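Dropping the structures in below, format is C-alpha cells.
Every number here is computed from the coordinates shown, using simple stated rules; none is lab data. Predicted, not measured: the structure shown is a model, and the values here were computed from it. Cβ atoms are built from the backbone, for glycine too; each structure is taken alone.
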Structure P
Amino acid sequence: MTTESKKIIITLSERAPVSVLTADWPIIAKSDWHDGKVECQANRRAEIRVREHADGRRIVYGWLTTQWQGERDQYAGFLLDKGDDAVRAIRRVAGAIGRHEVADECIADLPAEAI
C-alpha cells in the first residue's frame, strides 16, 4: 500500500501556476454548475474550489470548460495568505470564469465562523 499524496497543478490569475499535494491542501468548500439536465451531456461545466493548508493559507480557484466551437476554457485562481478575504476571492474567480451564480454556493459551503 502506498501513502503517496496526489500532486496537482492549479492555474492561478496574475501569477504562475502552483503545484500542491492534495493531502496537504484539502478541499474545504466547492460548488459546480453545468448546462442542461444531465451533467454527462453538458456542453459547459464550471467549478470553484477552496483548498486550505494547515498554516491557514488558502487557494481559491475555478474553471469553466466548454465543448462549443469557438469558445475557450476559462481558468482563474488566487493564493491567499492567512486572514485574506476568501469570499472576495471566490467572487473574483466566479467573475473571471463567467459564472457568478457558482460563487454563492461555494461561499455557503465554507466552514462556519464562530462568533
Structure Q
Amino acid sequence: MTNQHPITPPPELVQQWYMDATGPLYEKEIATRAAQWGADQELKACVEWLADDDDRQALQTYRRPKPPSLKEQALNGLEKVESFTLGQLEGVSVFNEYKTHVNNIRRALEQLDD
C-alpha cells in the first residue's frame, strides 16, 4: 500500500485481533476493535495537541468516560434479566445479551466476601 493513512493499526495488532476474535460475527468484532483503536489514536493526538493540562484531562474524561463498575453492571443486568420473559430469550442476540448480564452478575457476586 503506497498511500497509507496515518491512523493505520500495525499488522501485528490486526493479527492479534484476528486471533482473539470468536464466533460467527468475528468480522464485526475485528471492525469494532479497529474503529476503537483508531478513535483512541485520534483522541490521543488531540489531547497531546492541547497545551493546558486541565483541558487535556477534561477532553479525555468527556470522550472516554469511566465505564460503569462491575457492581453497576451487575445491578443493571439483574434488572434486565428480571424483565425478560421466556419468549424474549429466543434468538442469538437476546440470548447473548442475557448471558452477558448473567456473567456480570456472577463476577460481581464472586468478588463479594463470604
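Here helix-only ellipticity at 222 nm (-39500 (n - 2.57) for each DSSP H run of 4 or more, over all residues; to 500) was calculated and came to -5500; which of the structures P, Q was it taken from? Walk me through the numbers on the way to the answer.
Values: P: -5500; Q: -23000.
Considering all the candidates, the number was obtained from P.
Sorting P, Q by relative contact order in percent (Cα under 8 Å, 6 or more apart) from high to low puts P first, with the largest value.
Mean count of other Cβ atoms within 10 Å over residues 22-29 was computed and gave 14.2; which structure, P, Q, did it come from? It was calculated from structure P. With respect to mean count of other Cβ atoms within 10 Å over residues 46-53, the largest value across structures P, Q is given by P.
Where is mean count of other Cβ atoms within 10 Å over residues 6-13 largest, in which of P, Q? Please report the intermediate quantities before stating the final value.
Numbers: P: 13.5; Q: 10.9.
Once mean count of other Cβ atoms within 10 Å over residues 6-13 is worked out for each structure, P has the highest.
Have a look at P, Q and say which one yields -0.72, -0.98, -1.14, -1.16 for log10 I(q)/I(0) by the Debye sum over Cα atoms at q = 0.12, 0.15, 0.21, 0.22 Å⁻¹, as calculated.
Working: P: -0.45, -0.68, -1.17, -1.24; Q: -0.72, -0.98, -1.14, -1.16.
The read-out comes from structure Q.
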